[in-house]
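Dropping the structures in below, format is structure tokens.
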Structure P
Amino acid sequence: MRSLVSPETDTFIIVFLTGLAVMGLSRILDHIWAKSLRHPGLYLFMSAPGVIVHECAHIIGCLVTGAKIKKVILLSKDGGMVSYGTPAIPVLGNVIISSAPLFVLPLVLAGVTWIFGTYAGCTFPSLAFNPDTTASMYSLVPTIGQILYHNLVADFNGWFVLYLYLVTSLVLSFSPSTQDLKNAIIGIILLTSVCVGIILVNIPEMTSVFLIILGLVGTGLMIGLMFELIALFVSLPLIFLYWSTS
């Protein structure tokens, strides 16, 4: 059995902390937008794309885990909702369903970026994230600066404004709801224990697969974090409004 001080441990910690940052920042942004946009209709308009994709992610999670879908509300004044039965996959089924938006939303964000970059003339620098090192985290801020400068200053593109709206809406829905966390808490603890066990046992074949999965999850989360930072920039006027009226 190996020590917990290893490259695999570093990667796991970076991915874990990135996940916490993504969920925490999403919840903060959502709270600011909900409180600052006092008219319910404005907040509903702002959050609509993200809420719909969030609930569709839960639906995908249900289909993957064999859980029977009982009721679906994609959008309402109170948000969205997916009611489902017991998953066919024990324990981890609830984790997959509850955390599905954390995996689906980065893919949607990447797809939206590709569409706007390919068909709407928006400029995006090449994005290369390596969850093995903290250097990837430091590259996020200059990358965001380049994206905003190219599309809003150097060569203004009106489609980029629509892109910012969609990105902001999507990242507002990243964070799992309180009920989602309650449903998944036991599975999350079990999954974390399994990850630590894989690191300690260090069977080469198992560790290799573990790092591949961790890399995919980490890349998705870092993409999500980058878009959240863009949304944070877009939200600056609302943040000032929020603090001035609190």
Structure Q
Amino acid sequence: MKILGITQARVSSSRLPGKVLQKLGTETVLGLHLSRLKRSSRVSQWIVATTEEPESQKIVEIATKHGVQAVRGSLNDVLDRFYKATMVFKPDVVVRVTSDCPLIDPIYLDDLINQFFEARVDYAANCLHPSLPDGMDAEVFTFSALETAWKEAKKASDREHVTPHIRDSGKFTVKSVEYPVNWGTFRLTLDNPEDLDVLSLLVERCGEQAELQEYVAFLEKNPKVCEMNAHLKRNEGYRRSLEGDSVC
């Protein structure tokens, strides 16, 4: 059973251009993200799905430094970018994460994969009814579900965000993975300068390879740090896509 992990990364970003190239601790945001992902014990291989923009060469160089292959594809049709990346490796199962989550915890990632297999579903995610902080989002799905979405998805938002057709078409079995914690209000993702300030503090105080519980414990003890980016909304990019949706 080959499990391929794909993280998407681009240089262009309306809210914080070049965000995955920003310095975070001793690494770049993307570099720290990859170093944490590679600690997963379930994923057979990781690749970075980036764009054909000339500036994305910097992303390729960071991926290469960390021993991860980068595959280039469409800027806006990320579903097509993902599907063509899988063609190189022909996996049975695909794990999707995004590179603006530099502190993603491989323990929870592996647990999501385990629950996916135990439930015998086509798709599982920990972000449908999130109990983990924003920045821990991950999805697992069969290659056949991805291929069907690639063939059938028509809305621009479905193409940009890869998995909505799998989740919402009614053609696939879906599992929401949730935990008996109330950490969904914490924000560990990177979309805005305020997010980078919070992430930098966490890395400085807790380290680059700390477990999620350590980061959360710090935030619980330091509520003023949480206030730095508490005004920002979860999944703002997806909501904007829905507002401007069109059929491809």
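Computing Rg and Dmax of the Cα atoms in Å across structures P, Q gives 16.9, 48 for structure Q.
From which structure (P, Q) was helix-only ellipticity at 222 nm (-39500 (n - 2.57) for each DSSP H run of 4 or more, over all residues; to 500) calculated, if the value obtained is -25000? Derived from P, not from the others.
Computing Rg and Dmax of the Cα atoms in Å, for residues 52-99 alone gives 10.3, 33 for which of P, Q? The read-out comes from structure P. Taking relative contact order in percent (Cα under 8 Å, 6 or more apart) as the criterion, the top-ranked structure out of P, Q is P, with the highest value. A value of 0.65 for FRET efficiency 1/(1 + (r/R0)^6) of positions 140 and 212 (r between Cβ atoms, R0 = 25 Å, to 0.05), calculated from one of P, Q, originates in structure P.
Each reported figure results from applying straightforward, stated rules to the coordinates on display, with no laboratory input. Quick caveat: nothing in here was measured; it's all calculated off a predicted structure. Cβ atoms are built from the backbone, for glycine too; each structure is taken alone.
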